[in-house]
1. Tell me which of P, Q, R gives 21 when you compute relative contact order in percent (Cα under 8 Å, 6 or more apart).
2. Quick check: -27500 is what I get for helix-only ellipticity at 222 nm (-39500 (n - 2.57) for each DSSP H run of 4 or more, over all residues; to 500), calculated from one of P, Q, R. Which structure matches?
3. For structures P, Q, R, calculate volume of the Cα convex hull per residue in Å³ and state which one comes out highest.
Structure P
Amino acid sequence: MSKPAATRKFGEKREAIIHAAAVQINEVGVQATTLAEVAKAIGLNATSVTYYFPRKEGLVVAVYEQTLSLMEQMANDALAQADPSSRLKHFIASHVALRKRIRAGERGLTTALSEIRTLDADVQEPLMAHYLRVVDIVRRFFGAWRDSDERALFSARAHILLEAVMWWPIWSLRYSVLDFARIEARLFDVLANGLPAERGRFEPQRLIGNWRTHDDADAGQNEAFLRAATVMINKLGYRGASVNRIAESLNVTKGSFYHHHDAKDDLVLACFQKSYDRMSAVQIGGLGIGTDYWTRLSSVLAELVDLQFFDPTPLLRTTALQALDADHKVDVVTRSNRLARRFAGMLIDGIADGSVRPIDPLVAGQVIMSTVNSAYEARHWAERFGEPEVAIRTYLSALSEGMLAPSR
C-alpha cells in the first residue's frame, strides 16, 4: 500500500472512531463511554482503538475538538456574511440544517460540550480556549465595538446566541423536520427583534418569595447538600463534583451523604427538582402581580437572572443532564418543558393584552429557558457592572430589544 493510501486509511479509521465515540458520549455521557463499546460500534476490538487513542481521555478530547472545530467553521461562515442580520440568520440556519442531517441518519457529527469541565485541567484548558475563540467570532457578528460597554453587550449577545443553538437539539425533538424551516424563521425573529411590543421596554417589578438562599445556619443537612452539590456541579461538572468533594465542602462524612441519598444520581435529580421548584415559584410570583403580561414576564426574568448572577445558590445548569441515564433525562426534560410552556402561556397572554408582539410563544419559551439557564456562566461577566440592575438589564436586552437593536 502506498504511503498516501495508508495515511488516508489511517485518517478514515481515526475519524470513524471519533464519530462512534461522539455517539456514545451523547447517549451515555463521558464516564460511561468505554473504548470497548466504541470499538464494538464500528466492528473493531479495543486493542485496535488503542492504536489510534492509547487513552480514553485522548479520544474524548478529539471528540470535543471535532465539535468545536465545526462550531468555529459555522461561526466563521456566518461572520463572512454582509451584516449582523445576515450573520445571525446564516448561523441559525446552519444549526437547523445540521440537526436535519442528524435526523436523516448522520450520527456523530456533533457532541454536547457539557462535560468539558469534568476533564483534567491540562486537557480542559485548551478546549475552553477553543470555545472562547468561537465566542469571539460570534461576538463580532454584531460589529466592531466602540468601547468596553459595547463589547460587554456584544459578549452577552454571543453567549445567549450560542446557548440558544446548543439548547436547540434538545427541544427540536418536539418537531418534525417538515417544521424546521418555520422554526428557523421564528427563532431568528425572536433573537433578532426581542419580545415586547414596545421594543426595549424593560420595567421589572421586585417579586417577593422564598426562592433566595437564606443564612446557612437555618438550613438542614439535606438542604445544605443540595446547595453544595448545585454549586459544585455547575463549576466542575457531574464527574468533577464527587461525593467526597461535596461532603468535604460541608465538613461532614461521606456517610452523611448516603443517609439522605441512595446514589449520586439521586442527588442530581433532587438538585434539578429544587431548581425547578424555585423557577416555578418565581413564575407564579410574577403571574400574581397586577400589571400587563410583559411586565410580569420581565419581572420573572429579572428575578431568575439575579439568582443566577448573585445568589449563593444558583439554579442547576442543564449541562448536568448529560450524565444522567435516559429515563432520568426524560424526567428532567419533561419538567423543563413544563416551565417553558408556562413562559409560553405568559407570552400568549401578553400578545392578547398587546404588551408582547406576535411571536411564536413555544419557540420563545425555549429561548427564555436557555437564556436563564446559561446566565450562571455569565457570573464573571456580571461582576464588571457596578450595579446588579445594570448587569441584569444589559444581559436581558437580548430579549427586551433583540440582538439586532442598535447599542446605546
Structure Q
Amino acid sequence: MGTLNQKIAHTFRSLSNRNFRIFFIGQGISVIGTWMQQVAIGWLIYRLTNSAIALGFSTFLTQIPALFLSPLAGAYIDKVNKLTIVKVMQALMMLLAFTLAFFTLSNLITVQLIYILYTILGICNAIEIPARQSMFVEMLDNKEDLSNAIALNSSLFNAARLLGPSIAGVLLLKISEGVCFLINGISFAAVLISLFMLRLRPHRTQHDSEPFFQSLKEGFIQVKKNPYILNSLILLACFSLFGVSFTTILPVIAVEIYHGSSSTLGFLMSSLGCGAMISTLYLASRRNMGQIRYIIFYASVVFSISLIFFSISSNFALGIIMIFIAGGAMVLQSASTNTLLQITISDEYRGRVMGLHTFAFRGIMPFGSMIIGFLAEKLTASISLVACGFVCLIASIMLGTRLLKSD
C-alpha cells in the first residue's frame, strides 16, 4: 500500500506547488467547456453545410494564425510578463464563446460568421499557447517538477476530452449547439479566477533591450544548433500535417462509416481522449526522462499503425479500440516532444522555442485539415485516413531514427 501511495504521490508531484495547483484546477474546469465547444462547432458546421471541406476549412482558419504569429509571439513573450498575456487572451476567448452562443441560440448563426469568429479565436490561441506553456516553469518552486507539470497538464486536457464530448453529444441530441458554446463561455471564469490568484516571481529577462528581430533570429539559431529540438520539431510538424488532423473528419466518419449521430461522435472523441489521458499519466509517472526520444519514436509508429487499422474498420467496437490506441500514441508523441523541448532549452529562450513548437504543431495542422477534408470529400473518409496513416509511418521511420541518432 505504501508503494502504491508513493507512486501516486510521484505521479502528481507537481501539484505540491501552490501556483501550479491553483492553475491546474481552474484550467481543468475550463477545458471541459473547450472540448464541448469543439465537438459542437464541428457538428454545427456539418449540419449547416453537409461538407467535409467546410469542416476542414473551419479548422484551417482556427489554426493558420499560429503559422505566422506564434514565432513572433514567442520572441515577444520572452521580453514581457507572460501571465498578463495569458489573462488577456483567455478573456478574449471567453467573449468569443459568448458571442458564438448568442448568435446560435438566436438562430442567426451562419457559416461565414463562424469562420470570422474562429479566425479571431485562432489569433488568440497563437499568442496564448506559447505564453501559457512557457509560463509553467514560473509556476513551480522546484524546476525538476517541470516535466511532470507538462504531462499532468496534458492529461488534464485529455481527461476533459473524455467528459466534454460526452456532455456535448447529449446536449446536441436533446437541445442545441448554442448551449455548449454558452457553457464554454461560463467555464472560462474558472481559469481567469485561477490566473488572478497566482503569485509568480517578478518578470526579469536579459533580452528586454535586444532588437525584436534579433531576438527572433536567436530563437531559430537555438533550434537549428540543437539536434534534439530540430528533429523532434520536424517530426511533430509532419504529424501535424498528416496525422493529428484526422480528428477534423470524425463527424464524417461517425455518419458515413458507422451510420451514427452526434452521440456516436461523442463516443469516438471520448475513446480518443481516454487513450490520451492514460498515456499522459504514464508520462507523468516516469522518474527518468533520459529516454524521452525513444518514447517519441515508438509512439509515432504506434499511432501510424493504429490510424491505418481505424481507417479500414467498419466495426464500431474495433474502431473504438483503434481510436483509443491512436489517441494515446498521438498525445504521448506530442506531450513527449513538449517535454523534450522544455527540459532541453534554457529559460531565456523558452518563449521563442515554445512559439516555434506552436508553429510546428498548430501552424502546420490547418494544411493537414484542408488536405484530409478535400480527400474525404473527393474520395472517402476511409481512403484519406489510410493514406495519411502510411505517410505518418514513413515519417516516423525516417525522422524518428534521425532523432534517436542525435547527439
Structure R
Amino acid sequence: MPRLMLLLPTRTYRAHDFMEAAERLGVDVVVGSERKQALADLVPGKTLALDFYNPKAATQTIVAFSKDYPLDGVLAVDDDTTVLGAMASEALGLPHNRVSAVAVTRNKHRLRMLLSQAGLLSPPFSLFDIADDPARAAGQVPFPCVVKPLCLSASRGVMRANDPEQFVAVFERLGRLLQTPDVVERKDPLARQILVEGYIPGVEVALEGLLVKGELTVLALFDKPDPLDGPYFEETLYITPSRLPEAVQYDIAQCTARAARAIGLEEGPVHAELRVNDYGAWLIEMAARSIGGLCSRTLRFGTGMSLEEVILLQAMGADVGAYDRDRLAAGVMMLPIPHHGILREVHGQDAAVQVPNIESLDITMPIGQEVIPLPEGAQYLGFLFARAETPERVEAALREAHRQLTFVIEPKA
C-alpha cells in the first residue's frame, strides 16, 4: 500500500475530505500536523508533529521519519504548508515544485514582480513596512488602491482605499492586524510588510487546475456572482461552470498557464484568482494548493471521484489527464459573518436544506464561538452546497437557502 504524508494544520477545513479520499483509494496516510496527536504513541507511523513555522527543521524531521516509514509522496493542503511540502519532497527525491517557485506564491510582492516582468497584465504596486508613515505613503500610491498583507490568505486583511484619508485608516488598521498574537506567532518576517496595488476593476473568477510537467489542465472555472468591489473582499458564491464567453474563459486559462510558467510551478494542484475586464485577464493570486475551505465538494470527476482523490492520485504518480468534471452545474456559498460577536444560535437549517437543488449545509462554526468578520477574521460560519442543471438554478438555490438562515450573534461581553 502506498504511503503519503498529508501536511494538515489543525485549523484546516480539508482534513476530513482528504482522509476520506485516501481511504477510498487505499492510500496509507501519515498526518503531519503542528501538534502532537493524543493517540500518537498508540499508532506509530501514523502521525508526526512538525513545526510548520520552521520548514527547514520540519523537513529534517520528515526525512528522519521516512527512514523508518518510507514515503511515496508529501502533499500540502493549505497555504501554511506549501513551502514545507516542496522542501520535504525535494529532500526525499519525490516529484515536486521548486521550493523557490512555491515561495513566490507565499509572497504577494515577489509574485507581483514576477508577473510584471513576464509581461502579464499587472497593476502598479509598492511595498511598505508597517512602521512607515501612512500619510507619506499615501502620496506614492494610485487611487483607488488595494492594501494587502504579504503573509495572510483568504482575503484576510485585504482592504480598498479610495483616497488618502481612507488609505491612512486602512494602513493603520492592517498594521494593527499584523501585530495580533496569531500573526506574530508565525515568526514570519513578511508580517511586517504591506503591499499596495492599484485597484483592478472587473469580474472575478477562480480557476482550479492541475499542473503536470508544466502543462496546465483546467479542472474547473468558478464565477463569483457577488461583486467584489470593496471596501473588503469577502468571497461568498462560487459557481461552475462559468457563464463567461468561451473566448474569455480561454484567455483566463492562458493567463493562468503563463503565470504558472513565470513563477516556475510545474507539478500538482493550483488555485488561481483572476479578474477580467476590457483589457483582458489579470492574475490576482496563485496558490500551489487546491481550493480552500470545503469548496472542493462542488467538484466531481469521472464516475463521482472527488477533487481530493484526483490530487492524491497525481501525488502518487497516476495519470490524471482523463478525468472530466461532472456535467451538472454546482456551487457553494461561503456563509459570511455579518458582525463581530458570539454565535449563539442558527435558525432555519431545515428550511434551507429543503430548498430545491440544495445538496447540503455545513455549519462549521461552533455555537459559543467568537466570530470575527473580515478583514480581521479568517473563517466562515459554514458552507451551503447546490447542484442543478444550470448555473442560474444553482445560484438561485443558494441565495434562497441563505435567506432561510438566521444567525444569532450576541455582542462579546
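Just so it is clear, none of the values below were taken in a lab; they were calculated from the coordinates. Computed from a predicted structure; not experimentally measured.
1. Details: P: 21; Q: 30; R: 14.
So the calculation was done on P.
2. Working: P: -23000; Q: -27500; R: -8500.
Working through the options, I get structure Q.
3. Values: P: 161; Q: 130; R: 148.
When volume of the Cα convex hull per residue in Å³ is computed for each of P, Q, R, structure P gives the biggest number.
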